[in-house]
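The next part holds the structures, each set out as structure tokens.
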Structure I
Amino acid sequence: MTRHTPPPGFDERRFKALERSGFNRIAARYADGAWLRASLQTALLEAAALAPGEHVLDLAAGPGLLARDAARQVLPGGWVLASDIAEGMLAEGLRRATAEGLPGLLAAACDAEHLAFGDGGFDAALIGLGLFIFPHPAKALAEVRRVLRPGGRIALSVWGEREVVPLISRAQDCIARLLPAPKVPRPSVFRLGEPDVLTALLAEAGFGDVQITPHVFSCRFDGADAYWQAFLDLAGGAAEALSRLPESTQAQLRAAVADDIEAHREGQGFCFENTVLIASAQR
């Protein structure tokens, strides 16, 4: 087993169903939390270097946070197709795009490892904090390469290594300490967090001119409850599983998290400095 393959006992069907259900349930809150990742989104779009008139695929698009900004960059004449396994997320994104009067945004519910698009139809592809969620990231990248035109580009972001992403790891450590192992094993969200691992994965998928850049961003929260909610709003299927726990167990988790994040206290709130990797490459 390589670092970017699923863990032993992995049930792909159940995992994808849980992710779909979890992200559908939090669609509006996920969209409202865009401020958490604003600088990351800007850096990813800079790496993508989109131009007016281009046709862009955004995978793991969620409620279209990245796709909507990308659509503004490819107008006039271009469009962005937002794709996600969670159709409720896409519906939320389209609703917000309509409210903003934003043209050029399309949506299609689709499994990233089995794209329902023809060969060579896109100029660029984006994957914002999504590649590590796919059970088989190499398969997803092969599909992206297939649907890109010759010379097309991919730009993506992934969480860095565990120790440099306390936004996620602090809560995960509490969960691992207090709860039994999950019934549906999950691939680690940090499994692509080393530059050499991500570079090799892109190269093996047939991409060239691979560029990897670390990006550091900070998140501030007024209190421990706000931090915990932000984690849940990023966690998808894991949050769905946690929501099914007895309230007493959920209260224990919240208390443990509040204790653990004291190391991040700044004044009356908490600050978390996190590192992501931004990658760009060419077909």
Structure II
Amino acid sequence: MISNMQLMEIGKFNRLTVSRAVDFGIYLKDGDGNEVLLPSRYIDGLPQEGDEMEVFVYTDSEDRPVATTERPLIEVGKFALLRARQVNNVGAFMDWGLQKDLLVPFSEQKVRMQPGRSYVVYAYLDDASGRVVASAKVHKFLGNKIARYRRGNAVTVLVLQRAEIGYKVIVDNLYQGIIYYDEIFRELNIGEVLTAYVKRVRDDNRIDITLAGRAVDRTASLADTILAALTERGGRLAIGDGSSPEKIKEAFQCSKKDFKKAVGHLLKEGKIVAGKDSIALKG
């Protein structure tokens, strides 16, 4: 997301103005006249003085602010699943899509990170060094604001980890949430980003999440899926009201309750006929 600030922000996307050209690139400036270099290798075409450009600003190996048109996998204030490229006596260095790797200091690791493995981390600006760094101790960055959602509000979630009762998720980069196993009809991947919906905000500011939207929308969507499956398979499926929940889940990644609602919707519209163990296109 492009920052709408007048002042340049390190670790975020900025919209800056071309200030001047030099042999090794161009300098961009923010609303206060602060400049940052965009090296030649990131310049496409011939930007003119006064042109606006969207760039990501971070610090180079000498801790100088530098701009790039490359798009990193994470920015300050956000969470993402990143792969550890190497580990040394300073910490783990994560591949975040830029030339300079992103450091996770040992003090910010929950467990000792291993090269080649991936971890969910949070990116932040280190006050002491001014560098963008990351932390795997993600929970301390969550739930610090009161959650003011209503039931059914759409949210973006990042799958954090499997737990005993469901998948823990990060909600809108701000809150802890959980999707219970009985709400899930396919395997979720750690780091996967999904659109989901609020079921309830609990007293501890954590949020119960569902992957299904409003019941009416869920029924209509599943009905369309069933019709498409019937069309693809010759107009008849050996699955019906008498089928086991497991068979229905395997076929349509839904609960038996939702399946019956969708079949009822199609029957009401006169699009199918249904038996105990089968459904078929009408006519």
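In terms of FRET efficiency 1/(1 + (r/R0)^6) of positions 90 and 274 (r between Cβ atoms, R0 = 30 Å, to 0.05), the structure with the greatest value among I, II is I. Work out the source of 1, 5, 10, 12, 12, 10, 10, 10, 8, 7, 6, 4, 3, 1, 0, 0 here, i.e. which of I, II gives that when P(r) over Cα pairs in 5 Å bins from 0, in percent is computed. Label of the source structure: II. 10 is what came out when relative contact order in percent (Cα under 8 Å, 6 or more apart) was calculated for one structure; which of I, II is it? Answer for the origin of the read-out: II. Supply the structure label, taken from I, II, corresponding to FRET efficiency 1/(1 + (r/R0)^6) of positions 130 and 266 (r between Cβ atoms, R0 = 25 Å, to 0.05) with the calculated value 0.25. Corresponding structure: I. Which structure, out of I, II, was helix-only ellipticity at 222 nm (-39500 (n - 2.57) for each DSSP H run of 4 or more, over all residues; to 500) derived from, given a value of -13000? Structure I accounts for this read-out.
Values quoted throughout were computed directly from the atomic coordinates according to the rules given, and no laboratory measurement underlies them. Keep in mind the model is a prediction, meaning the values are calculated, not measured. Cβ atoms are built from the backbone, for glycine too; each structure is taken alone.
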